[in-house]
Structure 1
Amino acid sequence: MSKVSPGPARPDIANFHQPPVPAYLAVGKLLHAHGVHGEMLMEVYTDFPERLVPGVVLYLGPQGDSLRLLKRRSHNAGLLLTFEGYTTPEAVGQFRNQVLYVRADDLPTLAEGEYYHHQLLNLHVTTDAGESLGTVTGILETSASDVLVIRPEIGPEVLIPIVDSFVREIDLQAGEITVHLIPGMLSEEP
């Protein structure tokens, strides 16, 4: 029976600290005024639209002006929002094509084994055989599953679906993701 050695210590991982949580996260984009009562149609970005309840404070665009949500209702694939102090289409017209944000520290707690995308960015990825693949630089959202975009030190990006059969472990404290590869997942393989 052979023993598996953990390999040499990695100085870049030993002192890893999770990147800071961004101060604000986008929840949607205000598209245009709707009706005559100051409602705005919002394209939804968030997976948690239920957190947008009357009274919540939202932040508008790069300048971060705060808006208190007065009313919210569903409309086709989006939401119709009304903000405190804005009761006409002309008043809310200035918000057209701006992104709405929430404070990141107001995020809902996720179930065990679930992660926000920003938590996975910049994590180091290794295979279950101990081979270093690179760093997570992005996440693609597809209809089947999200996909990790991994940038190796050399060579093309590696794409790994975020499903249990490929992602074996995510350790935020260590700053590492362990994945299982099958033949053909790396570009240099036949």
Structure 2
Amino acid sequence: MEFLINNFVMNRTIKLLIFSSIFVDTGFGFIGPMLSIFIKENLIGGTIFTAGMASAVYLIVKSVLQLPFAHYVDKHDDKVKWLLVGTAAMAVVPFMYIFCANVWYIYLAQIFLGLGSALAYPTWAGLWSTHLDKRKESYEWSLYSTLTGLGTAIIASLGAAIAQWYSFEAAFALVGLLAVIGFVILLGLQKSDVKLLNKM
């Protein structure tokens, strides 16, 4: 018990980043396989190929944009702002899926998701890496991995049940709600909590 208590004492920024990720990451972790089925079965022009292309569009946009943005954000004191902007953009995407009737709308949503991820991931990683508690780095990384993994397992089961017995739209709404909660948690980050990467 003493081990658990001592190790759970961590700085506020790390706690907020973990709790936010539990909601954001777990929801989007479930989106991938569900979106492929949704595209194939529910959209005009939806095929296995277009489902694969939708994933490719997201990954290409994210990969192309995040490196130059990471270079920019390393030199500026606005990481929290960009983390909020990126997370807000990501939170909009599940609600965009609800109104998609054509694969081209899905591609647009995936571009938007890639943009949001490209803004959110470098800033999240920058804040995380500069706020890890000394001599607790492995524990805090493992705590993050454990909680998001368990959260993804729970949401995958719950979301699949909702999609099966209610609708894909209801499942997307659940993911969007989780992302909004994750965004609201990030509002607790204060500028005074942030250590500048360019001071390292």
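We did not get these values from a lab; they are worked out from the coordinates using the rules stated. Computed from a predicted model, the values in this text were never measured in an experiment. Cβ atoms are built from the backbone, for glycine too; each structure is taken alone.
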Given 21.4, 76 as the derived value for Rg and Dmax of the Cα atoms in Å, which of the supplied structures 1, 2 does it correspond to? 1
Given that relative contact order in percent (Cα under 8 Å, 6 or more apart), derived from a single structure, equals 18, which label among 1, 2 identifies that structure? 1
Quick check: 1.7 is what I get for distance in nm of label points 7 Å out along Cα→Cβ at positions 54 and 174, calculated from one of 1, 2. Which structure matches? 2
Comparison of 1, 2 - label where mean count of other Cβ atoms within 10 Å over residues 110-117 is highest: 2
In terms of mean count of other Cβ atoms within 10 Å over residues 30-37, which of structures 1, 2 is highest? 2
When distance in nm of label points 7 Å out along Cα→Cβ at positions 134 and 166 is calculated for each of the structures 1, 2, which structure yields the highest value? 2
Supply the structure label, taken from 1, 2, corresponding to helix-only ellipticity at 222 nm (-39500 (n - 2.57) for each DSSP H run of 4 or more, over all residues; to 500) with the calculated value -1000. 1
